[in-house]
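Several structures are given next for inspection.
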Structure I
Amino acid sequence: MNTLSTPAVTPGQPSPIVRNRPRRHKTRLRADMPLLGGVRPPIAVLLCLLLAVVALAMLALGTTVAEDVPQAVLTSQQHIAADTASEIRASVNQDVAAARESATALAGAQAADDAAYLKLFTSLGTHWRGAALVDPATGTELAVTGETFPASAVTGVAAGDTIAPKLVTLKNGQTRLLAFASVDIPGQGTRLLVGSDLLSVQAPGGDLTRTVQLVNQHGKVVTSTGPALTTTQDRRIPADVASASAQQGDINSTTRPSGFLLGSLVNGKRTVAGWADVASQADGSADALHLVAVVAVSTAQTSAVTGNTLVALTAAASLLVATLLITALLVLGLQRPLLRLHLGGARLARGDLSRPAPQPRLGESARIGHALEALRVQQLGASAQEFQPLRRPFGARALVVLCGVLLVAWSVPLLFLVDRPASNTVPAQMISDQQLRTVAAAGRISSSLATGSTDVAGIATAIGSLSSSDQIKQLLSRTLKEHGRYSTLYVLAQDGGVIARVGSSPRHQLRTVPEGDGVLQLNTGGKVPSMAVYATVPKAAAAFVKKPTALGASGPVAVVGEFDTTYLNSILNHAGMGHVWLVDAHHKVIGSAQGFKAFQDLPDSSLTALAVDNPSQPAHTLAPTSDGTAIAASASVAAIPGVSRQPSWQVVSAEPVAWLDLSANRTQHLTMLVGMIGLTVSVICLGWLLVVVVRPLRELAGIAERLAAGDRKSVLYPVHHDEVGSITRSLEIIRQRLVAGSHQAAASSSAAASSPATAPRY
């Protein structure tokens, strides 16, 4: 059996075991290096992520998509259809509510016969095209006034608290809306009041170039206005709308469906139709009609393209060059010197002093290398007094900052300079739509004021037949409960006293009875704007009454309804219009859906100028605002017919161009997204490098220099399991060796001092 023997070692010759030990220690120290720590992972991650941003820039900006019709135009038609459906729904609900309120107000009233009772019903403010009093048991019309409608329309309609409205077709082909209400007539039993009204259909703002249709659930056009749809593809729109409405209603029943459709292309113009369900979950009066509003318009084609190939190529190429340059700087200026110091420090810690320590040229690495070399020399017998630290102004932190500057220089132009949309990118259709929707918003304000005037006029007529203040208060309470537009309702006597009041306290109570009827702006300053409608009690109201009234002989009285500012603000809250304000005659804000300070100026002088220059006529322009260039429009609130007094108000709107879904904006957003991702990657990876590598490296440079300068008392504790931690461990081993060497030297000196003066001879 062979046995191992230790070879003889001659004096001056290194031991084979000692000669092989550095290689084993070198392998062990390399194996101790972490897989995820140190200088290499952040640099590798930065390289991979920047290459991913290069690919993203090519994919996001280099992929171009042409648009036949801008998405903003399609969405605008959808919003216009929703506005139209809202107005139709409000008209239906108003007729239904008017019939029910009139029946409630006349409950218990006495009249000579059915015709007189029906006349009293039609005198309560709502202008019915036709009305009838029907016996619900037999369907017999007991009294009829105005326009007649088919008798079969009321057949089978049972009296009840809530009766759904119906649509009927007259002999001339026109469509009428029938509203029903059940009423108990003293001595005659239950009767059915029927009111007939025109189902008006028009585009918002009264645009005669748009086709507006009401389509039922079977795809049949119930009524329409505007130009007829001529092409075969356009005539299929009602059926397609009915199908799309049914599908969306099945998919999501919590929201009412709406959308848009593309029609035919004729002479460079595309027919675009927006549609919206008329039904509303808030009030189910219109649900029974199963109607969908369709608004179609012919708009010009565009050649807009999403994406920018030139910008994509430029951005990707420049970032690729910057990535390669940054990677080279970090590898050559930080990673490689640090790895060399790690290996060199481990060699010195093993006691191999035959070769000089690595000497990098930049920053903290150069300082550490210089200190290691000084420590190597000190282990060979040199003095620590001879050490002079290096001064390197350009260090690892400056290198990382330089890399960050390069990446910021690439990202910032994409965020703020490249692909800015020009004002001529706004389609003319969008400007026209903004003006029409502003006119429609002013029309909704006017309609609401007119409805309020009708409400108080009906109350003023009805209270002439009431015999007590309690009955008046009950009538006011019912009106306040059924309508959310009022904060308070009260009856004002000629001397300024309040006969009856419901709701909250008036903010600015009238002290005298105004003449006629109308709308009042009660204040021009303060914290909350106050607007009210009023109507005086007509003397003719007592003509149908056979008993004394509760008004006595106090003279003229008026019914006043003060509007809830929240209600008026909600009228202005329509999607896709941007900022909308209601301003008074002095151009002070008295209403807005976005929140406002009462009686403040409009936020931009350009908007004020638009309102001042066009006090009565609708106007639109591209105006500079605080939100950038915006499509601005103004429209006056129309006068209410038959009302003697009303203020001069305007609706002003501003839709920032940056908010529109245009191809130029999408390209800008994609460009900004690429720049933001590049900036984020840079901050994360370079921040990682600063925290994990650069800051510990700067601390290590100071530690190495203090050790080389003679500080032997400070114990070095490795904190990081990476190259910096490895160098720290090596410095601690060197420190211990130097301390042990100094102790041994001191002991030798002490022994030499105590020995005889002459050494023995051999």
Structure II
Amino acid sequence: MGEIMLCRIQDIRGIGLFHETSGSKYKLEKLALIYAGNGRGKSTLASILTSVSTGDSQALEERKTIDGTTEPAIKLQFDSGHKVEFESGAWSETRPEVKIFDTTFIEQNVHSGGQVSADHRKNLLDFAIGDRAVTLRLAEETAVTDQKVATASVQSINRDLSAFSGDLQIPVFRSLTLDKDADVQLESLQKRQVDAQRAGSITSLNVPGSIPVPDVDIEAIFGVLGKTLDNIHDEAATQVEDHVARLGDPEAVDWLNQGQIFDDEIHCPYCGQSTDGISLIKMYRTHFNEAYGTLKELVAATRSAITQQLSLSILENIIEHREQVNEKLIVWSEYIATEKLPTDLDGLAEASLKNLSDLLEGLIKQKISAPAEAIGTPDQNAEAIRLLQQFRGIYIDQNAIIAKYVSEIESFKRNLQNEDPAEISRAITRIQLSKVRHSVQVKALFAQLSTAENGLKKAEEDKREAREQLSALMSTTLTQYSQDINRHLANLGASFQISAIKTNYAGSKPRTDYAISLRGKSVKLTNDNPSFATVLSEGDKRTLAFAFFIASTLADPDIANHIVVIDDPVSSLDRSRRSYTMKILSELSDRSAQLILLAHDANFLRETARNLTKENDALKVSSLQILRIEKGYSGFGQIDLDRECETPYYTHYRTVDEYVTGSHADVKQTAVALRPLLEGYLHRKFPGKLPSNLTLGSVLSEIDTAATPNAFTAIKNNIAEFRDLNAFAGKFHHDTNPGYQTEVVDPDEVVAFSRRVLAAVHGS
């Protein structure tokens, strides 16, 4: 085992009564005994060692020297000359191997003011488990810290996300997907929303009607063109046709026909001459008979119909009507997808109409010039049909488009009446939030959230795993710990025990749970009457704390590398507890690297040293004291515990004996010691026989008058010697010599009387 020891308390400045205190010349051995009277700084020294163990400087700052001018500073020297310093409120390093039992330990781990708090029970668990669970505790604490950090991060990110999520819960907001055509959907919904708000005015808008498309009965026209007069004489027809040809105008047929109404068959209706014997006039009469007239009327009517039905004004009317349709479609295009009807085929329509009109007009003219003849070929008939269909088809197609738009308009109006503005608003909000959800900024936040959630999940798993392993270790350790504590309590003579120590996680960190068992009853630590605060004396409470400390310390597998510091282990303890405490201290000394024992009972320190060196004569022991120095401050000094603990009788004997042997030269001190030495001798020789308030002279008178069987007769023969000795020794005491302070002391005389006193004591 390597040497792990606190070797010197080199320097303490500005802390309590240690104003400018040096202990560099006093080496601390494996068993270091430090004696101090009450109020000299023993607790302050224990606090210093606690502070270097934990690194907590608060206790030192609180103990700053009240009237000092020096900032707190400490220098401690450990093994191999290694120095650990406290300066500017901090230690250069901590020494966790230093384990201290003192008032601070009790107040932090067991109770304070008789009360046992959750912090006490948590700290006790930490102490009980000790270094055996360092890794697991660190893992558990790290996981708890990570959990808090991750939770805070998750909460922070969720707060940031809530600024974007609207009324949606974050999980719902997170699940939103974004369609590729979200913008199109959003635009459509926004339009629907506006439309729904204007439903009344929209449904009252005019709906476009179809374009009037004229129809011409081509078959009827060609039927008229193909009619003939079977009763018309071919010769008459030929002559009339020749005459009409000579006139040079096909319209002449009508003129000639109209003249027939004035033919009285005697005179020419045109010149008044006699028509008797004129064959042409007869031909006229034959050609323009009643059947001919009927046919001519039919042809004329057909011509009039063609002119009316195939006039370009018909196309103009169509175009005007289409413009009205387009105006309505433009209005409706705000609500449904409409386009203006095209005009690019109007030229084709006009050409088709004009070509059809020209074709039929030409045939009618031919018919008019030759009413009795069949006019028009099948090809001309087919062409007329084609032209008419071509013309009509253009606008029939446009009417189909109009019908489609009208159907969509009617459907839109029906849907509009069924629209729910609130539902549309929700749909708009959902798409808008979907776009926000998938924005760069929010996606980055959700990525951070995923990372934080993964960290939280891992921290939870790590905490659970570490806590399970720690719980298993704590269960095993605390079971043994409870047994050890109760064994120590029994050996210390305590009238109480503790229940099995368990752990719970009621707080943020695990802590112990136990109860006191006293006189067959279980006493809770708190919240009960009676409780820990009332059933245990202060000595019992300190005994319990000491049992906690030694049970854990002795069970620590690394105890050989620990420096154990015990401050007043026997405070308020009776004799039986004192004896077992000695035994425990011996075990601690044997097994630890160093035992430092602080006490204000010098006898206890001396007794401990004797017991431990008796068991181990190779044990190195150092004894220091904290003593009063200039200005009432405290300093370190050497102490001889044997001399410190000797009785007054032994002190007087030693003073006289050492003067006779020449060990010291204080003649006055020796002269003063002679009478109490004789008194002490007689009281010890006759225990209980001499009243304690008698002077030596009175004692000698008692002896001088004694008669058998009085025990005093044993030295009655030496009464004269005792009277001589008393006569000399009494000169140096106020009760027998008022001028004792000025009494001249002769060294040779003192030596002679000292030898005679020693001879009396020795029984010579």
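When distance in nm of label points 7 Å out along Cα→Cβ at positions 421 and 597 is worked out for each of I, II, structure II gives the greatest result. A value of 6.1 for distance in nm of label points 7 Å out along Cα→Cβ at positions 93 and 733, calculated from one of I, II, originates in structure II. A value of 13, 29, 21, 15, 13, 7, 2, 0 was computed for P(r) over Cα pairs in 20 Å bins from 0, in percent; which of I, II is the source structure? Derived from the structure labelled I.
Out of I, II, choose the structure whose coordinates give relative contact order in percent (Cα under 8 Å, 6 or more apart) equal to 16 when calculated. That value comes from structure I. A value of 111, 45, 28 was derived for Cα extents along the principal axes in Å, for residues 173-340 alone; which structure in I, II was it taken from? Clearly, the read-out refers to I.
Here helix-only ellipticity at 222 nm (-39500 (n - 2.57) for each DSSP H run of 4 or more, over all residues; to 500) was derived from just one of the structures I, II, and that gives -14000; the source is I. With mean count of other Cβ atoms within 10 Å over residues 197-204 derived from the coordinates and found to be 12.5, which of I, II does the value describe? The structure behind it is II.
The numbers here are math on the coordinates, done by the rules we state, and not lab data. All values derive from a computational prediction rather than experimental measurement. Cβ atoms are built from the backbone, for glycine too; each structure is taken alone.
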